[in-house]
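Colleague: I've put the structures underneath this note.
None of the figures in this text is laboratory data; all of them are computed from the coordinates on show. What you see is a predicted model, and the numbers here were worked out from it, not measured in a lab.
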Structure 1
Amino acid sequence: MNRPYNFSAGPAAMPLEVLQHAAAEISDWQGSGMGVMEMSHRGKEFIAIHDKALQICAPC
């Protein structure tokens, strides 16, 4: 499959492997049986996602 490249400002093309991994995790987050969009924002799984995102983005 040929994928287009976006060289303009803004969002860029992501590797297909990254998109496939994200798609799998959206429907079943790390084997929890629940998709990320289905989780309670107060649940331990979502809080772990939130905390990791803050940790990654804090140096930015």
Structure 2
Amino acid sequence: MAKFEEKMQILEEIVKILENNEKDLDESLKLFEEGLKISDDLSEQLKGYEEKIDELTKDAK
């Protein structure tokens, strides 16, 4: 699995391509779908990190 930072970089590249209208409509739609999937993956990773931090800080109290 790609690291969080790697996924974020890919997502930033997709956004840049879409904002600059560098691809045709079909390719843009595919990139948009890929971006949504990456965004969902990143959200899940963040949720996991938050849960881990909560767990660690709870044990520290």
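Colleague: Give the label, chosen from 1, 2, of the structure having the highest value of Cα Rg over 2.2 N^0.38 Å. Show your work: numbers first, answer last.
Modeller: Numbers: 1: 1.41; 2: 1.51.
Going through 1, 2 one by one, Cα Rg over 2.2 N^0.38 Å peaks for structure 2.
Colleague: Another question, then. From 1, 2, which structure was helix-only ellipticity at 222 nm (-39500 (n - 2.57) for each DSSP H run of 4 or more, over all residues; to 500) = -30500 calculated on?
Modeller: Values: 1: -13500; 2: -30500.
Label of the source structure: 2.
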